[in-house]
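Peer 1: Just below sit the structures, each encoded as structure tokens.
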Structure P
Amino acid sequence: MEQMQWLPEANPDEYLAARSLLRRYKYMKKAVTGLQQMGTLTLKQQCKLREYADKVANMELAVSLILDPEVRDITDHVFLQGNNRQTAIYKLRWHTERTVDRRIRRGVISVANTLKDWGII
């Protein structure tokens, strides 16, 4: 009998797609804020506002659903707050660089699995 999985596992392409989305999060968040402040929007701007707002909300929720608090915090720190790897290493200075890198990777995998489960990637 085959064991049932609760969440589908993201494949390497889906992992890269999730990482790409997370890297563009800061830009999309600023674009949403800027477009919302504008009075009238072109049709293309309206489409981008909806697209980016949905992606931003999904990424924020996917990160908040990471169960391991250290992985969730470092994923939030690096991707949602827009800090680089070096600041993450400094923030977790009692851990090795490899441990920080593993936690970042586990965070991206968790986000990728969640987004795959929701049919976004």
Structure Q
Amino acid sequence: MLVVLGLGLALAVLFLDAAGRVLVGSGAALLLALAARDVLARPRLAAGPDGVDVRKLVGGAHLPWSRLRVRVRETRRLGVRGRTLELDTSPGPDDDGVLIVLGRRDLGVDPGEVARALLALDPTAR
């Protein structure tokens, strides 16, 4: 979807004046960059027997089940409801823990569904 919009805007640049080319060209570049990020950073989340791996643009994080807390946070801002998945590790003796927040766009599905799936896979929850 983003690729189609970005390419459409890039094509529209051909028919605009100089100021329009700058504005529309910037919008096209932004949409194409977001589409490239979505392609390169998928899948963002992978669960295995030893924990959850979260993939970022540069590197990633491994969150072991024994320290992982999964929570769905629902917020309402400017009349729009948003849900995010929070993956939090409790602090260990030598680190401050990690908080990773992923939205629906990052996950590809509703954060509540992902939270239920992660809790079902968690061997320490039984």
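Readers should treat all values here as calculations from the given coordinates under stated rules, not as data from a laboratory. This one's a predicted model, so the numbers in the text were calculated from it and none came from an experiment. Cβ atoms are built from the backbone, for glycine too; each structure is taken alone.
Peer 1: Can you rank P, Q by distance in nm of label points 7 Å out along Cα→Cβ at positions 40 and 96 and just name the one with the largest value?
Peer 2: P
Peer 1: Can you spot which of P, Q the value 28, 21, 10 was calculated from, given it is semi-axes √(5λ) of the Cα gyration tensor in Å?
Peer 2: Computed on structure P.
Peer 1: Further question: Given structures P, Q, which gives the highest value for distance in nm of label points 7 Å out along Cα→Cβ at positions 8 and 72?
Peer 2: Once distance in nm of label points 7 Å out along Cα→Cβ at positions 8 and 72 is worked out for each structure, Q has the highest.
Peer 1: One of P, Q was used to compute helix-only ellipticity at 222 nm (-39500 (n - 2.57) for each DSSP H run of 4 or more, over all residues; to 500), and the answer was -21500. Which one was it?
Peer 2: The structure behind it is P.
Peer 1: Tell me which of P, Q gives 2.3 when you compute distance in nm of label points 7 Å out along Cα→Cβ at positions 32 and 104.
Peer 2: P
Peer 1: Tell me which structure, out of P, Q, gives 4, 17, 24, 19, 15, 10, 7, 3, 1 once P(r) over Cα pairs in 5 Å bins from 0, in percent, for residues 24-87 alone is calculated. Intermediate results must be reported in sequence, preceding the final value.
Peer 2: Numbers: P: 4, 17, 24, 19, 15, 10, 7, 3, 1; Q: 4, 14, 15, 16, 17, 18, 10, 4, 2, 1.
It must be structure P, since only it matches.
Peer 1: Let me ask something additional. Here distance in nm of label points 7 Å out along Cα→Cβ at positions 16 and 48 has been calculated and equals 4.5, so which of P, Q was it run on?
Peer 2: Details: P: 2.6; Q: 4.5.
Derived from Q, not from the others.
Peer 1: If you work out relative contact order in percent (Cα under 8 Å, 6 or more apart) for P, Q, which one comes out largest?
Peer 2: Values: P: 39; Q: 16.
Greatest value across P, Q: structure P.
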